[in-house]
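> Heads up, there are several structures right after this.
Each reported figure results from applying straightforward, stated rules to the coordinates on display, with no laboratory input. All of these numbers come straight from a predicted model, not from anything done at the bench. Cβ atoms are built from the backbone, for glycine too; each structure is taken alone.
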Structure I
Amino acid sequence: MRTGVLAFFAGVLAALQLAELPDLRLCWLLPVALGLAAASRIGRLPALLVAGFLWTVLRASLALSGALPAELEGRDLTLVGTVVGVPEREDRSQRFELRVDEASGDGSGWRLPARVRLDWYDSAPALVPGERWRLTARLRRPKGLANPVGFDYEAWLLLRGVRATGYVRPGAGDERLGAAGGALLSRLRTVLAARIDGALGAHPHRGVVKGLVVGLTAEVSQRQWEVFRATGTTHLMAISGSHVVLVAAAAYAATRRLWALGGRIALRVAAPKAAALLAMLAAAGYAGLAGLSVPTQRAAVMVGLVLVARAWRGRVSASHALALALLAVLLADPLTPLSPGLWLSFLAVGVLVLISLPSGAEPGLWGRWGRPHVLVALGLLPVTLALFGENPWLGPLANAVAVPWVELLVVPTALVGALITLLWPDAGGLLLRWSAWAMDGLWPLLEWVAGLDWTYRGPVGTGTAALVAAGLGALVALLPRGVPGRWVGLLGFLPLLLPSPARPALGEVWLTLLDVGQGLAAVVETAGHTLVYDTGPRYGPGRDAGGSVVAPFLRHRGLSRVDVLMLSHSDTDHVGGAASLLRAVRVDALVGSGAAGRDPTSPCREGDGWSWDGVDFRVLHPPTPTERRGNDASCVLRVETADGSLLLPGDVEAAAEAELVASRAASLRADVLVVPHHGSRGASSRAFVAAVRPRHALVSTGYGNRFHFPAREVLARYRALGASVHDTAQTGAITVRMGAEGRTEIRHHRVEHRRFWHTPLATP
């Protein structure tokens, strides 16, 4: 049975690698594959693999069928629907999901997605789950940032069944059509979230407590996420599988102890069955508080299968329960492997099953507590590197303290306190404050461990072969004690330690224009040095491009130090992430604007320059002295090799461009240009474009941005001179590798790593 489940799982994974889904008619072969699996012992495994592939294709095709038509993007649509889930409030906005029942306006006659995710800015009322509304909204197809490392927002939306995002256009047509009805679970989560807010106020760990109780993590700050990531404790900071198991175990133990007091019913129903039933209800209830997220669904299914098997059929092996849980999850939704949590939770349990096999060893403190954490960390190393590009070496140490602390001190008091607030607000509030104080007690240790930065980062470009070798090596190394030759498995990790060749050679330069939305952030690398030009925008309270895009990319590249951080000018879409980046990495020199209370090492001055590894860097603008402010004060940086050049002009507009053409026309010529001011009509004047005459014009914009960047006439100017245009909104992160003999390689992350759930976008 277990091998059959793994074969089905392999078919699911194969389908998830597709850039495009095959014809849906292929799925008519699914019954044939299932029939072969049932009738043939020899062909059972291949048939199950094909069945997993076809099942995923079928379900994915149905999920994608409700996508927003491209023709309706940016149009005013009148939507009538019901608020589902728990709305998330920020400083000036409210984000919520709407189940669409009907639509009118420009969208009449089109089939709209059944579920959309909306932002309501400024005057947003307090929305309640289950309310029915008529709203005017503008929608767009799902679109997330596409960088070499980072969160796949489009995959996350697909898992939630959301096929369009957008915002409410407030007006007289917005109307509440009906009070909250149904949606009892979501309304309960909303009430509990409000009670937590009332009890904890502005406490710094309010977001963590809210995440542990009702699964809402929007208020966990970016800095807190950085600490959790650096210590390998992210899994504890939301309602995870381990928390569901903890609640189920507590319910099971309490029921077994109290069942004898149940009188006649205790004589009719055996204590194990009653305990199993109530434990399943407790697990399902806690998973419901989390909004039935994928990790909690997995945990509830696994707990239910184990409890049913033990109560009604006798003892079942953990490996069989794990296989059954995996099969149940895949049958319910074969897209769940898109969630990193599936891999981490199932593999962690698998490692625990493997190392718990009888070995004749006496369990001591090390055997009961220390050894499992170390071996789980070893077993998860390959998958952690594959998913995130890094693995905290001190994760086992941090988890050895954090796991019992959170699960015994924080989670019980937070959960019980939140529920008690429904009947006795003062007592419940006290327990909630205790849970927050418990997090206060743990936090200094986590920050200390995070500050050590003992994190292994996989070599850039670590291939599939190296990760597979490490996975097989971990499997061998984790075999039960007594199996000869287990140490040979450690040799499988050696490919991960090989030095990476993915660095520029002497005289070469690599430019990565990151996809940060509407803003700018670029990383320039030579053989031994790194320059970051701008840090992207601030996205909202506690989140910005510096911490969520630039810093992860630098870690992915194995870079913990930046030689120069150049901030072109003070606009927030260029410097909004500076503070987070300065906390995340060592920056030797800050050039241009100050940031995060740090004065610049030097301002941008025309004529400044330096050389790194055979590559010349020159500042062309602004002149000294200057009284310029705003866009025309931008630093203009020229990067030149023996065989080519790059030009990064920030947001300079027509006036500054004219000065540059008049005084430095010869220095403007460049093979690769980051288009000034995101392709605005106020920049890229004809004279400037003619002076630069780039072969490649790179534009950094946000998809569907309200400024309508880049302007069509601007793109036409570049194309008229033979330049190829590359827009991050369409291509994702753009990598330029300028090598010897004038070879310039352009790579688009969204194109190279496209999967079928990524929204197809038009060429600019």
Structure II
Amino acid sequence: MLTTLRQIVEGMTQAVSLQDAMKVLVCQTRAAMEVDCCSVYLAEPQRRRYRLAATDGLAQAAVGKVAMPFDEGLVGLVGRREELINLADAPAHPNFKYLPEVAEDEFNSFLGVPIMQQRQVLGVLVVQQRDSRQFDEGDESFLVTLAAQLAARVLHAETRGILQQAEPQLHRTLKGLPVSGGVAIARAWVWQPKMELDQVTLKKSDDPELQVELFNQAMLQVQLDLDAMALRFRESVNPDSMGIFEIYQHLLSDPGYVQQIEAEILEEGWTASSAVRRVSERFIAQFAAMNDAYLRERAVDVRDVAQRLLSRLVHSQIEDFDFDEPVILLAAEVTASLLAEIPRERLVGMVSLRGAVNSHAAILARAMGIPAVMGIELPLAELDHRLLVIDGNCGELVIEPAQAVMDEYRQLIQQAKAFSDLVGAESHLAAETIDGERMSVLLNAGLNVDTENAVRDMADGIGLYRTEIPFMLHDRFPSEQEQTSRYREILSHYADRPVCMRTLDVGGDKPLPYFPIVEDNPFLGWRGIRLTLDHPELFLAQLKAMLRASEHLDNLSIMLPMVSSLSEVQAARRLLDQAWLEISEELGPKGGSVRYPMLGAMIEVPSILYILPEMAPYVDFWSVGSNDLTQYLLAVDRNNARVSALYDAFHPAVIRVLKQVVETANAQGKPVSICGELAGDPLGVLILMAMGYRRFSMNLNNLARIKYVIRRTNLTELTPLLELGLKQNDSAALKELFVGYLERIGLSGLLPRQQQRKVTA
């Protein structure tokens, strides 16, 4: 059956059009399952009906003409239930509807499965049998698999069909993975590489020395190109982001890469371009096969460098990115170097068919402050110069938006600009509620630690310094001295404010390029405190670097990630004691001194929720990492486009756990902060304040607006809202209560479009 399934899928893939693909599907499925009929019904949402789109077994004259309303027939029932229906006697079912036009009066058995993509029913796939037959689990699984394969093809074709209309009457909204927030309206600019790796024809050369020279020239040109990009990029993005371009340069100077290419030329006789292709494809395959998400994404970097080398080998001139209007960049795979090449003043958004939250392109998009969406199935060639709206807050892309939609988004952009001006004017003021309760608003930092005085004045300190970022951007473990220098810079700049440094938190979605961790499930594997305790030499070096950097500053606190047991905290405390004694003995004779820092544990793993009282004597504070805690509580990988919609920080279970944490912390007399995305969300901070949280750590772009919200909030008004919200059994009802509050105080414009619409619709 697997062979048959593969053959059908391959036949669909090779088909030129959707209609041809459906013909292949119905004909081969009928034969494979030994049924009398196989049909495809496609949804027409605007008319609320399913239209017969292809069949083998029903009247061919009915294809394209016969339709069934959503609320009628067995086909409609499959669509409404969004699940398969298996009947041995279909005519006896109360939902059965006879259609004389298709000549199906002789069929008794019915198996229908929904064709679904992104939680949307696109159609129904049906097989029928004259004899009474109860289809078995193998039949069901077979048909479900085929429906899933057809779904992507249908969605792609529907998008193309809308685009091909001379005057589209209906705009199309597609859902992807949000990787950078914000909203933008502009025409699409589709980029495709001049030469793909697989387009290189493998050839041998009679002059290997010449080919090596050509390769070396291309190498030099690409290195110069990357240097120029980095310089241009540095003008608009924090210099810390330049570490990404260092990774490209490391690859170009990596003997394992360069020498292999030269060996292919000199020893095997391949041309320079052929050698680049052969070696690069091996590297790409190695990275792509890795379990770690970060390392898999490095395959993108290798492909990018290889295609740049090929472009220089084949073409003498680099591509000219000259725009006279703002554009939204669309590409099959957006790379960091491509983002750096496009003039910053013209780039307002980015869409990549492939990619993930931790790709270098996504990291840079966030650093640049442009909305970005990834993981959308699109017919790229037909989107060039099309008018688009990109909503990076929820991962939506609107193609050829209707005027009403355009007006709505333009209003949102104007509101965002107006609020930004208002918020900015108060960003230096204290985060204090109307009824006089002072909050601490802290900065999450790492990749882009901003040392501008204006930023420092906004934040009450650093609530989370991600020490893993420098580790991730190097090609080796940074030395203790290198770490000390970096930590000292941060501690010194915030000398009058607290700085909380999280110990090395790698593994899961943040592996080190030079320290690969191959695991079937990295999120439940060797990461965070588990890794550093297994490598005390690394842990001690980092702790000593932090302590040495804090000499005479006394503003350092240390936080442990991924804690799941009391023994981990106890072991970390012993190592901190050891590091502190060593540094104190080292500095004492020189007149130096280091204050013993506060030590905290992050609440991310659900097991810690049940041992907080036992842990209290061993920690000075707790900090809730709401992102990971939510993922673990809901068993949802928010970086997975298929399930990311299930990630809900306002889920009743999450909200109740957060309330439990702050109540336990207060009972134990321990400070507690929260440093996930929920802390930087206007609704989230209202709910958290009502619970009793007073310390919030967030990304730079959220600092000013959260302070603005706090300064217009009355805590006494939030308490009854929370009491009512905790009684709700779904997140929508809870959020609606607090959305209403933001509306009453005139701050609804701070909310994403979807939340505003939900309340006002």
Structure III
Amino acid sequence: MRVMTFPLSVGFLVAVVFCGCTSRDQPMAAHGTTTALLPEPMHMVLAPADSLTLGGFDWDFTQAPDWATVGDRWRTEWFSEVFPDSRTDRRPLTFKSDTSLAEEAYVLSVEAAGVTIAAGDKAGAVHGLVSLRQMLPIACETGTCESVKLPLVRISDSPSYPHRGLLLDACRHFQPIDRVKHLIDQLALHKMNVLHWHLTEDQGWRIEIDAYPRLTEVGAWRTEKDSSQHGGFYTKAEIREVVDYAAVRGVDIIPEIELPGHSRAAIAAYPWLSCTGEALPVPNDWGVFKDIYCAGNDSTLAFLKTVLDEVVELFPSRYVHIGGDEAPKVRWSACEKCQTRIAANHLHAEHDLQSWFINEIGAHLATHGKTLIGWDEILEGGIPEGATVQSWRGVDGGIQALREGHDAILSPTSHCYFDYPLQATDLAEVYTFGTVLEAIPRDAPGRLLGGECNMWTEHAPAHLVDSKIFPRLVAMSEVLWGTADTARYDEFLARLDRHYDRLDAQGVDFGLETVPVTATSHIEDGQLSVLIEPAMRGVTGNAGFVPTITGIPEQVTALPATFIIDGLGEVRAEITHRHRILDLPERFPVAGHLGLAASHVDIRHTPSPYYPGGGPEGLADGWRGSTDFRDGHWQASQGEDMRVQLTWPQTVQVDSVTVQFYLYQDAWIFLPDKIHLAYYTSEDEVDILAFMPADLGWQSVREPDDRQTIVSLTLPLDVRTDAVWFEAFNSGPCPDWHDAATEPTWLFMDEFVVHGAAN
């Protein structure tokens, strides 16, 4: 265990460490505590008795004169509302510069005479201030704090990882300056030290560039599907303001300028940047687009170098992130300039061209003394010497980078994507990220710098960002500090429970720790029952079953509750958490049907390991897929037909079948282009019913369709049989008009619902 909180039995040691004491009979207006520190410190020695009473601090930088200027801003910007200026019962808050301490390390001592923060650098001093602030009563966050008593304590602390970051996507949905500052405050107050600011994307260019004004005149704005305008950008003055604001709080801002892909906003402003020169709008949907920067065009390369020249002037960070992910090579393969570049540089293929392109960018950044960071795709074909790899597609890319002598940052989707729903990545899952980091080999020549949590904003306007980030960021802060211990997760939750009031006081609109209620099913004799019960502390509410056919709730009762499910519908739960009524109910699509009585469920396809949907049995378990295709109930296969067969132990009456498909062409998810439904009439005979899109009332499944929706299909049958099978045929590669043309499409299918009777 990294954290050492010494028990009262070490009173002699504590008495030696802490000289002097505060009279016990002094009135205590409010109590400070060490039991709510987040992240938990590495080492802590707590005095068994006595305390320091104070009504404010007298800030003293005589032993750290180099910090005096920034220290004044710490006092005015961070502690101005902690104590009224009129208080006279102040105690010294002394800062000491101690070069023997490691980077970001600090020693916080609360003694009877006052408080001392020793650190080797300003970042460490900030961390010490954070621990001190968290020890103060919650009332101090709202300006109502008067006299308090602090426990006498000595904290010796330092982080395990030098890179502890949050990615903020300001492109899909623009994030106003005040929200960016708000997040910087929260990073600092959780001892996180990096804001990875995603500033350019397909859907918006957010940074002012003097040499190319159309980037913000055109590229910063898009027309939404409802004809409204969305956009915004940061002026250079605003960026300098934010960078300065972050620096005072010990937060380094790393800008990300995406290339060569995710570049449609720039191409909308300057079409000559692409391979085709076609005039294209700023997209108003999500996905991966085939129009990217032309790697064969010298003017495109010159453009990017000029952009980066202006970017590095704004950001003092040693790093610049260039993206490098999800760059389809369709245009490059058909581009004369790109093919000429490949031949002239003796490259083998388009992947090598991307490597050449990124090397050119890396070399240019190096002339400014900057280090390139790129997503793990930049490993394909080789990367610039000294570049850092950020691994998001699991951790393998990071491990490869380390073995090749590169530094690595880990932000795998499994633990670090906070835009993902709680069903995919809840608080407990984030907390286990520490075990992932600890399992990374340490014998490679490269350095594991740490990790990041990623807040992509496709589905998160600015007002929703807090609720997605928190409280998960709190868990991540403890993981990256190095004190997360999964065996003591309950202790972390106890500290977090006290921390919620502080987040409230700081205006953080935090979300939930996990899915607030769980739904478990039981099948007996073909009958489905579903139990809904609270899944986390502080959750109450009511639930009921809502049949699809009526839309009227039935069996409404307080949680926990069990429902007998007959037919299609959803169990809907209205939730209250910590005295706040959640805006939206929890919905669980379910189906009680004849298929639940089947003796065998067989499939003839290979479910994706990312979307297994419970395997064969998951297609006849009573759970239907929701509008989130990542909910665990959707089963998917890429580039393959999907087939499911249900077999009963005796002949049954089958009236019809219902199945649902997911449609989201931007994510390469297409409807099937034909369907077969079959049943056995005898041991050797099979009747096959074939359906084409026209039979189903669908347009051609290969035509553009901008919907993200569920398509439900009910097919009549009216037979007596002991086996039914259903086959959905994949529509083939993405069509030519698609941004992922030639890539295999996905089929997503959920519950195979069989309507009928067992006798």
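> Given a computed value of 3.1 for distance in nm of label points 7 Å out along Cα→Cβ at positions 54 and 430, which structure among I, II, III does it belong to? Don't skip to the answer; put the middle values down first.
Numbers: I: 6.3; II: 6.9; III: 3.1.
Traced to structure III.
> Further question: Given a computed value of 10.5 for mean projected area of the Cα convex hull in nm², for residues 550-701 alone, which structure among I, II, III does it belong to? Kindly include the intermediate steps, with their values, before the conclusion.
On the way: I: 9.2; II: 10.5; III: 12.3.
Label of the source structure: II.
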